[in-house]
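Student: Structures for review follow.
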Structure P
Amino acid sequence: MTGSASTPPRIRQWQVQLTLFEHEGATHARAVLHGDSPTPIEAAGDSTRGPNDSDVPEIGDEVAVARALRRLADRLLDTAAGDIEEVTGEHDVTLRPL
């Protein structure tokens, strides 16, 4: 009986750095993905408190960070599609949703 040689799992650690700036009811979040690529991927998100909203900075933080992370995810998917096009020579690659 022949056994199949399996490759060991690849384990890497990527980090997302989040920076938040709040001033007068507006929050700006910047997300930076540091991965295997020498160039980090960056995205930003903002939130603004309405004139009748209570002053709860945590909510502004959550909204701004969620928007930044959503945009970061979209940029990462765009990067992956571009990499697939480069490796395969295909054009207009669309990644299917899971």
Structure Q
Amino acid sequence: MIRIFLVVILPLLAPFIVYGLYVWWARRQRAAAAGEGGAVPGEEPVPWLWMALAGAVLMTASLLLVGFDRGVAPGTKVLPPAFVDGEVVPAHPAD
């Protein structure tokens, strides 16, 4: 489940999260400026299309990265981690 979150959901939502943080920061800055006698500018339009496209590109890139990062050749026999002589031996291809 965590893999799905890190590889699919997080890259898709990252642009929206970054934009939300930017809006929060900008509103605080405007409120501080208005408190000093400055005028509060109008709301800017939200770039939903660009954020969705950026999220789709990040999601596609992460899926391709995971798809091409195999570690070992297909069909290779891999031995699982084992506890040998008091130490954990990590997983490794069979000789």
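Student: To which of P, Q does the computed value 16.5 (mean count of other Cβ atoms within 10 Å over residues 10-17) belong?
Tutor: The correct label is Q.
Student: A further question on this structure: With relative contact order in percent (Cα under 8 Å, 6 or more apart) derived from the coordinates and found to be 29, which of P, Q does the value describe?
Tutor: Only one of P, Q returns 29 for relative contact order in percent (Cα under 8 Å, 6 or more apart), namely Q.
Student: Matching task: -17500 is the computed value of helix-only ellipticity at 222 nm (-39500 (n - 2.57) for each DSSP H run of 4 or more, over all residues; to 500). Pick the structure from P, Q.
Tutor: Label of the source structure: Q.
Student: Taking distance in nm of label points 7 Å out along Cα→Cβ at positions 50 and 82 as the criterion, which structure among P, Q has the greatest value?
Tutor: The structure with the largest value is Q.
Student: One of P, Q was used to calculate FRET efficiency 1/(1 + (r/R0)^6) of positions 34 and 66 (r between Cβ atoms, R0 = 30 Å, to 0.05), giving 0.90; which?
Tutor: P
Student: Please compute volume of the Cα convex hull per residue in Å³ for structures P, Q and give me the label with the greatest value.
Tutor: Sorting by volume of the Cα convex hull per residue in Å³ in descending order puts P first.
We did not get these values from a lab; they are worked out from the coordinates using the rules stated. Predicted model only: the values in this text are computed from it and were never measured. Cβ atoms are built from the backbone, for glycine too; each structure is taken alone.
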